[in-house]
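Some structures are shown below for you to check.
Please treat every number below as a calculation from the coordinates, not as lab data. Predicted model, so just to flag it, every value in this text is computed and none were measured. Cβ atoms are built from the backbone, for glycine too; each structure is taken alone.
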Structure 1
Amino acid sequence: MSKIELRDVTMSFGDFKAVENIDLEIEDGEYITVLGPSGCGKTTLIKVISGIWKPTRGKVFVDGEDVTDVPLEDRDTGYVFQNIALFPNMDIFDNVGYSPRVKDRGREEAVEVSRGYLELVRMLDKSGMLPGELSGGEQQKTAIARALASGSGILLLDEPLSALDARVRVELRYEIRRLVKELGITVVHVTHDQEEAMSVSDRIILMRAGTIHAIGTPLEMYREPASIFAAYFIGETNLLECTVVEKSKTGKTTVRLRGGRNVKAMRSQLKEGDAAVISVRPEHVYPAKAGLKAKVENVVFMGTYWRVRTVSETRDYVDYNVSSSDKVPNVGDKVNLVFNKKATRVFKRPEIGLTEAIKLE
């Protein structure tokens, strides 16, 4: 059992607060990803959880025990770094068996543990090879096996796939989730890759400027983003400034875009006359006989579909998808676009402005 709790955690470096006022509970066996733009505090947070850094303020608990002052080497934690860290002069078998050996668990047990985890990551047939003789993906699988071989109930992954090729990243992220779910381990996985976070997480923690901006399951974060920034950062979306002009008895909202065109949208808490922003994903925008007038600026083949970028009469970029089996427009074509009102979300327009609200730095 390995439940993690952070209470009012702040980590400062001089006057700069890398993370601030973090309250978080991670359940036993949960796979959490910490997602966000560069400099948002992701790595700082995982280093505080690990014990590499002691927080300036606040407490860290594991299974109800205060471990704030306990260093990394004395915690029940496995850590896998972004830069693959293996002993270059040891073969793979000895790398994985290093932790049980230094913990005086005996040679026989160390051999058994090493064999078991290499088999789990499907690397037993390469156990006699040195790290330099392996591919990047194989080295990282070995690093994960070594972290698991420590017997830890918690696995911390700090951008573990960022240095690998795209195909290897995809294969390895599913492999990691399979492994830890089989073992019932609690995982905190730092990444800047939203697709990676969406594909492996039980929950996603979205960070911004040192604070937790939003938390939810991948489905919740994609379909029901809590803010304009969350909608913009997780997945892709079209954002258009507008004004609320009508509210139905059930709360459904009608907005007016720049130029005077009305669009029906989902329920919102906004009132008539409020300045707003609508968010609609490209898969919920469709060409039609009548609608928002736009001109095709770019067409990109994405494999199973085409992504069409247009410039609308509101002077906004509006993207939509076209199935690879449908007629694809040409650059310069004029189109009319409609939005799926059941998937068009309405947010209050931020006082700082839309550009500032979605800025990544």
Structure 2
Amino acid sequence: MTDKKRLAFLQELSEVEGVSGREQEVGRVFKKHVSDYASRIEYDNLGSIIAYKDGQKDEPVIMLSGHIDEVGFLVHRIEDQGYIRFHPIGGWWGHVVLAQTVRITTSEGKKIFGVVGAQPPHGMPLEQRNRVMEIKDMYIDIGVKNKEEVEKLGVRVGDMITPYTPFRVMNDNKTLLGKAWDNRVGAAIAIEVLQNLKDVDHKATVVAAGTVQEEVGLRGARTAAYHIKPDIAFALDVTMSYDLPGAPNHPTKLGAGVALSIMDGSVIAHRGLFDFVEKIAKEKGIKYTYDLMTAGGTDAGEIHKQYAGVVTMTISVPCRYFHSHVSLVHIDDYLEAVKLVTEVVKAIDQKTLAEIKQAKQ
């Protein structure tokens, strides 16, 4: 993939809209980019898209899980004056919601722009200025006079609301601004790895899964893993970037490389798999760092608990400001992640799997 095509690909994945439970548009983009590389494409009953690249018979099955849903909102109530109350999907901090531009997608697919209302501070009591407003007290203004005009536009209770953030390449020509890097970056890695395996004689069957409903409880990962029945799985996601003023001095930072996750709030990496991945990174000269996040989780949190247990770990890309309208990732970290996962899946066969499992015996 050329640099120009890759940026267009990442832009398309960032800008497409799909909160948890409303991922169809994202799934169609995912399918478009894997169709020419997959042996077959399937879906589970929650809507996760599952693209297989077949390997040899009796060799391991590797799941690459990148969730395709994003944090956002649903229309909760339409008030008589035409203002729209909304309900959060996924984790939001009230500070980052006010005065932002959003887009409502109606059930007919129509896109309606709006802004989250924010009062000017003039005459506002000090106590009110200093507190974080709760999302239940916020509203969206779409520039109409009453409820009837809202309904004429096709807006209904339950419609999807997403941040409106156009993709941009930042001033160092390396940092990429977009919405929903959590976790369109992981989905992009899975897609590009599958593309890299075209005409490659690999032993394992590799499955790129665009999972749904991660932001509301890792739900799609559970059903997709049950559908795939993997021997080994990688959750591909973003992680905290600790290069901000006042942040702890942790190694995951933009430009530091792909992050190998030791643990998070939902999973402890399988030590044998972790050591194998790190060995490949060293052999191939891939820039990497370590990640240990005590809160939050990834698809790995559900995948590793399926059946008798799945050999699982998370591989991440450092990201600033996720779970907000804007987030930043570094293209070099993304490329290192793609390279690492590609080399890892090429190196796995039954013998390797047996050696990885020995680490827990």
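Observations, loosely collected:
- The maximum of FRET efficiency 1/(1 + (r/R0)^6) of positions 143 and 199 (r between Cβ atoms, R0 = 30 Å, to 0.05) over structures 1, 2, that is, the highest value, falls on 1.
- Taking distance in nm of label points 7 Å out along Cα→Cβ at positions 87 and 255 as the criterion, the top structure among 1, 2 is 1, with the largest value.
- Comparison of 1, 2 by FRET efficiency 1/(1 + (r/R0)^6) of positions 15 and 327 (r between Cβ atoms, R0 = 41 Å, to 0.05) - largest value held by: 2
- Structures 1, 2 were compared on mean projected area of the Cα convex hull in nm², and the highest value belongs to 1.
- Structures 1, 2, by FRET efficiency 1/(1 + (r/R0)^6) of positions 119 and 247 (r between Cβ atoms, R0 = 35 Å, to 0.05): label with the highest value: 2
- Taking distance in nm of label points 7 Å out along Cα→Cβ at positions 231 and 343 as the criterion, the top structure among 1, 2 is 2, with the largest value.
- Structure responsible for 15, with relative contact order in percent (Cα under 8 Å, 6 or more apart) calculated and labels 1, 2 on offer: 1
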